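Listed next: structures, encoded as structure tokens.
Since every read-out is calculated from the coordinates, none of them should be taken as a lab result. Quantities reported herein were computed from a predicted structural model and do not represent experimental measurements. Cβ atoms are built from the backbone, for glycine too; each structure is taken alone.
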Structure 1
């Protein structure tokens, strides 16, 4: 298998870290959807990161679907989701908040960096900002009330840590760290792990509009 995409994408990094934690061998090729668009399109005409090239050459997209496929076919039954149905629901809730935070962070970064200032739509930015803050407020509560879901290396803890790092690298003034102490501690713990250090969030980022 080959994972395509830059690690400064929280979705690409989420997959890389999770595959490493699952012990699933893969090759990573850092191709940017921006600076190397044509090269990415030659691999996947949709130009969506992350892209997974399966062993038979078929292309799969979306971080959650990629991880679901890998756990169903490559891990011998091992999963980073909890087996208990109630815990699974809580873990899905936590991961969904983290992925929502990712999505809204990316939307804000794209709006500010890719769209000229004269064309930015303030009501849209305000709406996305509110959604982003709500997602992180919910995630902070989940960590406080259901800490066991984030204990160890789980899909919930990986998604939360990857999302938090991305948001803090791009939007720290929008989402203050001092209002999210539990996320800060979770991020510090996860970022110290070998899998996170092996796949650091490096890449060209989203270049500002000229």
Structure 2
């Protein structure tokens, strides 16, 4: 799937679906918040959420006092939804509409957070571009947090084939630029009541 196809797919999703009912929806992103807070970084840490969709993580980070937040998604509609929901507080967040495999910036981040984007990348080129961009965008000793479908997770999501990961497989992919801090699996119960198994890993930039 190329960038244009990917963008068309996700714009359609966020324009036509009730995203409070999609499988990845979380009313409170408790695991993501816990992992970020466990890093014990200052509230001025530069945090980017990759593939934010219209999630509530940015809202919760603001509530907890973080002041440098970037939300990136390929869907402009998803970002518009977040801006509308936040109203005047949207000024506290930087928004970026981009394909993460093509993303470039002069910014350097302290935390790169991704829940449920990485597993949609199924070509070696896209996976390599993603990891290259993560390495380039992160400060030395900064953190990469990835939440992706485990090898016990589903084969498809949002009508798309996905790539599932074991801890060993994910750690091997990132080993050139990152060292593992910790990994664990966790069940996510979807709004429809089904269960998806996620692998969460925290890595630190070499």
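Quick rundown of the values:
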quantity: Top of 1, 2 by percent of Cα pairs over 30 Å apart, largest first; calculated: 1
quantity: Which of 1, 2 leads on Cα Rg over 2.2 N^0.38 Å, for residues 13-108 alone, largest value; calculated: 1
quantity: Comparison of 1, 2 - label where distance in nm of label points 7 Å out along Cα→Cβ at positions 85 and 181 is highest; calculated: 1
quantity: For 19 (relative contact order in percent (Cα under 8 Å, 6 or more apart), calculated) the corresponding structure among 1, 2; calculated: 2
quantity: Structure responsible for 3.7, with distance in nm of label points 7 Å out along Cα→Cβ at positions 29 and 125 calculated and labels 1, 2 on offer; calculated: 1
quantity: Structure from which -9000 was derived, helix-only ellipticity at 222 nm (-39500 (n - 2.57) for each DSSP H run of 4 or more, over all residues; to 500), options 1, 2; calculated: 2
